[in-house]
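Next up: some structures, all given as structure tokens.
Bear in mind that the values in this text are calculations on the coordinates, not laboratory data. No experiment lies behind these values; they were computed from the predicted model shown. Cβ atoms are built from the backbone, for glycine too; each structure is taken alone.
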Structure P
Amino acid sequence: MNQKSNLQSPGAESRRSFIKKAATASAVVAGANLFKTPVYGADSAPSTGRVIGANDRIVLGIVGLGGQGMFHLRTAKSLAEKSNVAIGAVCDLWKKRLDGAKAEAGSNPKTYDDYRKMLEDKDIDAVLCATVDHWHARISIDSMKAGKHIYVEKPMTRYLPEAFEVWDTVKATGKVFQVGSQGCSDAKYQKAAELVKAGKIGPLVLGQGAYMRNNPKGEWNYSIDPDLKADNVNWRAWIGTDIKKQVDFNADHFFRWRKYYPYCAGLLGDLFPHRLHPLVLATGNPEFPLRVAALGTKKIGTDKNTPGTPVRDVPECLTLIAEFPNGYSLMVCSSSVNEVGVPDVIRGHMGTLFIGGNKVELKPERPFSEDIDPETYDNLVPVEDVGVHQANWYSCIRTNKLPNANIELAIRVQTVISLGEMADRLGITCHFDEKTRKVTDGTGREVKPLNYGVLEPS
């Protein structure tokens with residue numbers, strides 16, 4: 001902490017005391033609606049599935065064994081002893097991936113090519129979903145109804161209406177839900193939330209963050225495995241029945257699905273959640289947005305540098321701004337064509353938090369420099385770590401507490417993401433009423449939320 005002079009103007013100490021008392025009072029009010037723990041199972045219907053004690057082993061089933069799914073499998077394997085977890089089943093629509101996952105697991109898991117069959121397995125306690133985005137909601141809902149706890153990769157869902165279905169199902173079943181945005185288990189965002197809740201920077205004003213990349217060959221133009229053929233993958237199951245633009249077997253879509261609107265919102269679905277979840281968590285009192293605006297562009301045209309792949313549907317660069325009921329605005333940008341971002345910053349009326357690396361710096365605003373001490377909180381570990389995030393989920397399954405990227409945070413962030421996609425694709429500012437779950441434009445006209453079949457392509 002920086003040292004300050006002992007020389008103060010008359011009344012400075014009383015002013016400092018007043019501000020501290022006011023900050024504490026505002027923090028109490030802000031904390032009135034904070035997530036309470038434990039929450040799962042409260043006011044919910046009884047759900048199936050065994051009760052897992054502190055010393056019981058959690059048996060995990062993994063659905064979706066592409067690059068992300070295999071990373072999660074290896075992570076779960078590394079946590080076998082520490083978190084007392086075992087990989088009991090793996091599920092994928094492509095036999096090559098299924099065989100590879102079984103060999104990698106080292107625990108001789110059961111194999112399934114239909115996740116519904118896996119959910120019938122009473123030995124499975126929890127499901128980790130790392131599939132294409134448009135399957136997130138259905139697998140999450142079905143898993144919870146089958147009595148399984150669920151960890152679903154970000155984004156929570158493809159569209160907003162199904163996100164509320166997931167939210168309602170969590171409340172109805174009492175199962176422990178975690179979304180795969182590991183920044184929420186990063187100590188610096190937890191510290192920032194603690195400081196905001198304590199009133200250290202006063203009422204929130206403006207936040208910012210970014211997730212930037214620069215891929216000259218086009219982000220998500222992953223290599224296509226020539227072993228994938230129409231006759232060795234269940235293509236119809238992969239594309240599902242919700243997608244309205246049904247296409248025949250397409251290896252480019254299978255491996256590069258993040259480029260195409262039927263399956264993903266692009267930057268909003270892949271990169272934005274990494275910033276939005278922790279930055280909304282860091283406000284100390286996550287809220288639904290009041291309105292969201294967004295602007296996306298794709299003028300660079302990086303796909304032309306990868307022969308044989310179509311031009312993406314989704315933007316290469318997008319900027320989003322959201323307003324919340326407490327008056328806070330949050331600006332986040334993301335790009336796949338420039339890697340220079342902006343630092344994570346949370347501005348309050350009395351001070352500002354600079355968040356980065358493994359530290360948080362609190363700097364007072366000039367008018368309050370005699371009343372608030374500058375502080376630096378460093379050596380904040382862990383930083384973003386999938387293993388820590390997974391372990392947090394396992395721990396909460398045992399304690400029935402809210403995990404770090406819980407459903408209450410996830411539904412609010414997904415609302416921002418989904419309204420951002422609507423704002424960009426429809427060219428409007430989206431206003432949201434959390435009580436009615438209705439979306440309107442600036443004139444008050446109700447706008448139907450994007451969903452499967454609402455816009456082309458979808």
Structure Q
Amino acid sequence: MENNQPQSKLRKTSPFRYGIGMFGTSIPINMFKTYAAIFYVGMLGLPMKRYSLVLLIYTFVDAIDNPVYGFLSDRTRTRWGRRRPWLVIGVPLLILCFISFFNVPSFIGENQTALFVYFLLMYILTGTLDSLMNANYGALFPELFHSDHERAKTNAIRQAFQLVAMVISIALTPMITEKIGYRLTAVIYGVLALAVILYCTFGCHEDPESWSTETPKIWGSIKALITNKKFWIFGLTGAFYSAAFSLISQAIPFYVQYSLKLDSSKTTLLMAAVFAVALVGILIWSKLTKRIPIMKIWRASFFIMAVGVAPLFFINSLVPAMCIAGAVGFGVAGCLTTMDCIGAKFMDEDYKKYGVKREAIISSCMGVMNRLNGLFTSLAFYIAATAFGFESGENPGPNPDLASRMLLIVFPGVAVLISAIISLFLHFKDENSNEQE
């Protein structure tokens with residue numbers, strides 16, 4: 001892209017205008033990640049082993065595309081900024097692929113090979129375009145907001161919007177799809193997301209000084225990251241947390257159907273319990289950051305999730321499951337409140353050390369680490385298919401109840417416990433300060 005220097009002075013970006021973008025980025029990808037399994041495996045009959053294979057393949061694709069997107073974004077120089085052109089180009093393509101993902105062409109019919117190929121192609125396209133979007137949206141955060149106060153305020157706004165999006169795209173989706181189907185639901189979510197993200201994008205005013213700094217080199221940037229132990233600690237912590245959250249959201253529909261033996265509409269109630277508590281939890285955790293160091297909140301959140309999910313293994317009715325799911329939601333809220341602030345702190349530290357602005361490369365490489373959760377989730381689905389004979393919705397095997405409990409409780413519990421342990425090894429000089437990071 002052309003190397004034009006901006007002429008106008010920096011305009012302040014509204015925290016609300018930036019924060020609402022999280023609503024748009026979350027709606028399509030949460031429906032995509034949460035209901036891909038139940039839609040393709042449970043409804044269309046795709047074998048679960050093939051589903052797990054696609055997750056595995058995409059994990060390696062994502063490990064390549066994320067640094068490339070970050071590198072291209074950081075080196076972009078246009079009068080419209082570094083990030084905005086990529087969002088304006090990439091988001092419409094993402095929405096098109098997302099809608100196509102849930103609108104399988106009629107000519108595929110019951111041809112399982114064609115269904116697998118289509119699923120593989122659309123999963124990779126939707127996932128990689130989501131990576132492009134998030135690399136640029138995430139890189140705007142530390143650039144637009146600099147003080148601890150601004151970041152804490154803005155992050156609380158965008159995480160609240162993310163939870164509202166989750167309530168809609170995860171908790172309410174079973175109820176909505178029961179009325180209008182997955183095809184139309186995807187269209188509605190996609191159009192809504194496109195409008196919100198573009199509204200956010202055109203309201204973000206990038207820093208002209210960032211455009212005139214030295215352009216980062218991809219290999220030098222990657223070397224600086226992989227030799228920084230904090231990157232590995234923070235990245236692996238996020239990866240196992242993401243794996244836990246991904247498995248919980250994907251497994252709840254199976255748990256409701258096969259363990260609680262309820263119709264799919266009740267999935268909405270169980271999901272709502274998680275996100276309602278999480279939404280309130282963000283407000284509570286945000287207040288607590290004034291008195292409790294943010295690193296302590298971050299670490300405690302993982303232990304709360306690990307302890308919270310365990311009792312679900314022994315539950316057989318909806319109301320107790322909803323109550324226990326609320327504890328998981330409170331832990332999720334703590335992670336959402338703190339995770340991005342810690343990531344921004346890492347970016348600040350990198351800039352001070354090297355003098356190069358490369359937020360997108362760092363954000364995308366952290367995205368690679370988070371996407372490593374695909375290895376864990378792929379393994380979980382493969383074990384469920386192999387050990388319990390769960391092939392698909394048409395042939396759930398002899399013990400779908402235990403398979404569902406393993407997917408929802410055991411694997412996520414182990415993953416988030418690993419996050420809790422790894423998080424103990426990440427330290428910053430001022431982490432014991434009560435001032436917001």
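For structures P, Q, which has the highest computed value of mean count of other Cβ atoms within 10 Å over residues 332-339?
Comparing P, Q by mean count of other Cβ atoms within 10 Å over residues 332-339, the maximum is at Q.
Looking across P, Q, the calculation of mean count of other Cβ atoms within 10 Å over residues 244-251 that yields 12.9 traces back to P. Identify the structure, out of P, Q, from whose coordinates distance in nm of label points 7 Å out along Cα→Cβ at positions 52 and 380 was calculated to give 2.8. Matching structure: P. Identify which of structures P, Q gives the largest calculated value of mean count of other Cβ atoms within 10 Å over residues 164-171. Largest calculated value belongs to Q.
Kindly point out which one of P, Q the value 25.9 was derived from, the read-out being mean count of other Cβ atoms within 10 Å over residues 172-179. Comparing all candidates, it corresponds to P.
Given that relative contact order in percent (Cα under 8 Å, 6 or more apart), derived from a single structure, equals 29, which label among P, Q identifies that structure? Intermediate results must be reported in sequence, preceding the final value.
Details: P: 21; Q: 29.
Structure of origin is Q.
State the single structure among P, Q that was used to calculate helix-only ellipticity at 222 nm (-39500 (n - 2.57) for each DSSP H run of 4 or more, over all residues; to 500), giving -9000.
Values: P: -9000; Q: -24000.
It must be structure P, since only it matches.
Ranked by percent of Cα pairs over 37 Å apart, which of P, Q sits at the highest value?
On the way: P: 28; Q: 20.
Largest calculated value belongs to P.
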